[in-house]
1. Where does the value 157 come from, among P, Q, when volume of the Cα convex hull per residue in Å³ is the thing being computed?
2. Comparing relative contact order in percent (Cα under 8 Å, 6 or more apart) across P, Q, which is largest?
3. Hey, log10 I(q)/I(0) by the Debye sum over Cα atoms at q = 0.31 Å⁻¹, for residues 30-77 alone derived from one of P, Q reads -1.04; which structure?
4. Here helix-only ellipticity at 222 nm (-39500 (n - 2.57) for each DSSP H run of 4 or more, over all residues; to 500) was calculated and came to -6000; which of the structures P, Q was it taken from?
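What follows draws every value from the coordinates through simple rules; no lab data is involved. Note that the structure is predicted; figures quoted are calculated from it, not measured.
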Structure P
Amino acid sequence: MKASNFDRDMKALLDMWCDRRALQQLRIVLPHYPMPNGFTDEIRRLVVALKTVRAQTGATLPVAELDQVIELLHAAEEALEKVPADFKA
């Protein structure tokens, strides 16, 4: 998933949650997205938020939304793996 696709897909997921007032998921993710700079620590916090959504509310999400959460989670983790070792904390 490209960065532009990540942002598009993340916004689409957030819009779906807003439309159906999925407050628990929004409460977990919105403090960490959008990421002002996309720095490694910001991406890590978003990864944790997406994992929290999956773990705490995954059973209540429609299958398509859960799949989207997992896809976004994998894309964010992949972005972290691409960070040069010199920049990792």
Structure Q
Amino acid sequence: MDITVGLSCCKSVLANTFAEEWENNRESLYKYMETIHIGVKGVVSHNNTPVQYAMVFVEQQNAMKDNVYTNKFGEYWKLLLPGEDYFINAFEG
């Protein structure tokens, strides 16, 4: 995922106003960065060996969510809303 953040209505801020723009937006940027921790992340392994490209199923109250795949290190991550119940299962591909 990528993100572009604008600090003001101007494409580029003047160097002498950057500190002020940072102070005006610091708390919002910190709150935004905290959202990267919502959801689930983990490693799919078999006999302590990471499983590459396994499919991870995420289900919420019988409604299938988007599935994700592990990377070459067996790692996966999925943004999920807090306060909901999810069922997560993985299968080797």
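1. Details: P: 90; Q: 157.
Here the read-out was taken from Q.
2. Details: P: 31; Q: 27.
When relative contact order in percent (Cα under 8 Å, 6 or more apart) is calculated for P, Q, structure P comes out on top.
3. On the way: P: -1.16; Q: -1.04.
Computing log10 I(q)/I(0) by the Debye sum over Cα atoms at q = 0.31 Å⁻¹, for residues 30-77 alone on every structure in P, Q gives -1.04 only for Q.
4. Working: P: -22500; Q: -6000.
Corresponding structure: Q.
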